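Where a number appears in this text, it was derived from the coordinates with a stated rule and is not lab data. Everything numeric here is computed off the predicted structure, so don't read it as measured data. Cβ atoms are built from the backbone, for glycine too; each structure is taken alone.
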Structure 1
Amino acid sequence: MGTVVKLFIAWAAAYLLGSLPPGILWAQVLKHIDVRQHGSGRTGGTNVWRTSGSLAALLTAICDGLKGAVAIWIAEALGLGPWAVAIAGALGIVGHTIRSIWVLPVARAR
């Protein structure tokens, strides 16, 4: 596999991983709510903490940290150089900050 393909895979994966909002997942799993419709409406740890409790907020924070670590691990596993790995980490942060993924509404039990 060529270097350009490896760069694309690593950087796209880093950005997309960064875009995933784990707060939605943990609020849904632990409290059966869509955190976007409660509190401030944001998916971050503070709103998850306020609406879903400490455990959901802790899991959200852990998953947010792991998103960056996994992005770096992917780049290293593909054998990319240190600058490419650093850019993968930075793209994970950019994905976390500027999300391109519009998360589908969570199905609600009636």
Structure 2
Amino acid sequence: MSHPVLSMVGTPARVEWAERIKLQVDAEFQRVASAFRTVAAAQTGDPRARTEIILAILEDQRLTVLSRNEASYFIRHWQEISDQVRQLIVQDPRYPPPEYPTKTE
């Protein structure tokens, strides 16, 4: 996905740097989404519904992050991509709690 350089706020050098980071951020969101889509394809019922909720959260977070136009945001928060995408998912209030098996005796 391409994002116009002119919409980014910052010095020309920081904007150029942030635009490169932004492309990497988009690729990371796409990588995570692809993994969840693969998981969802093998699921049914409640587990699949939970994964679909996570995919919706992921897309909403992707759009929110990529709509930011401050070069400093991408440089500060995304220069080193680690677990930011996972954190955005689990911190979302729509994130479904994990399902734990119940003991049956």
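Can you say which of 1, 2 returns 1.8 when distance in nm of label points 7 Å out along Cα→Cβ at positions 32 and 96 is computed? The read-out was computed on structure 2. Looking across 1, 2, the calculation of mean count of other Cβ atoms within 10 Å over residues 40-47 that yields 15.9 traces back to 1. Computing Cα Rg over 2.2 N^0.38 Å, for residues 48-87 alone across structures 1, 2 gives 1.61 for structure 1.
Can you tell which of 1, 2 yields 50, 24, 19 when Cα extents along the principal axes in Å is derived from it? Label of the originating structure: 1.
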